[in-house]
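Quick heads-up: structures coming right below.
What follows is calculated from the coordinates using simple rules that are stated; it is not laboratory data. Please read these numbers as outputs of a predicted model, since none were measured by experiment. Cβ atoms are built from the backbone, for glycine too; each structure is taken alone.
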Structure 1
């Protein structure tokens, strides 16, 4: 005995076009959201890092001052220690 499988009607090309348009619209929304909520704040922070407290442009003087301070050495050491310990804890050791 053989079974016959009935298939429903095939989708019209207009439905595929609508789905493609919706997918592209979703990508545009996600891209716009990433731009607004990630790129713009990061650009604002970069611009502010090149200014003094009054808002006058000072260039990289803030970075030079920070890299010359003892606080940079402490924060760099804390970052390296944290990364090393996190790696040691999370990466499994190879056992024979």
Structure 2
């Protein structure tokens, strides 16, 4: 996904756990960091590498979830920034 003209991809070492009751989490074994995720964040994580921009991500979220709020673009940007700040995702050069 591109965020402010930067391509962002998942850190391949980070694990997604969806087998928890009513919850999901990302776990980075290198740093022991665990982040709990809501269903929208799970959608963003799963599609981060393939989405080209925020509009494409919003469309995927709207396909998978009902009642998507207008604030979803801001929330996605905030979540992706959080991923970058904690090494759960990275900026790379080139097209997907």
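When distance in nm of label points 7 Å out along Cα→Cβ at positions 7 and 39 is computed across structures 1, 2, the figure 3.2 traces back to 2.
Out of 1, 2, choose the structure whose coordinates give helix-only ellipticity at 222 nm (-39500 (n - 2.57) for each DSSP H run of 4 or more, over all residues; to 500) equal to -11000 when calculated. It must be structure 2, since only it matches. A value of 53, 31, 6 for semi-axes √(5λ) of the Cα gyration tensor in Å, calculated from one of 1, 2, originates in structure 1. When mean count of other Cβ atoms within 10 Å over residues 55-62 is computed for each of 1, 2, the one that comes out at 15.9 is 2.
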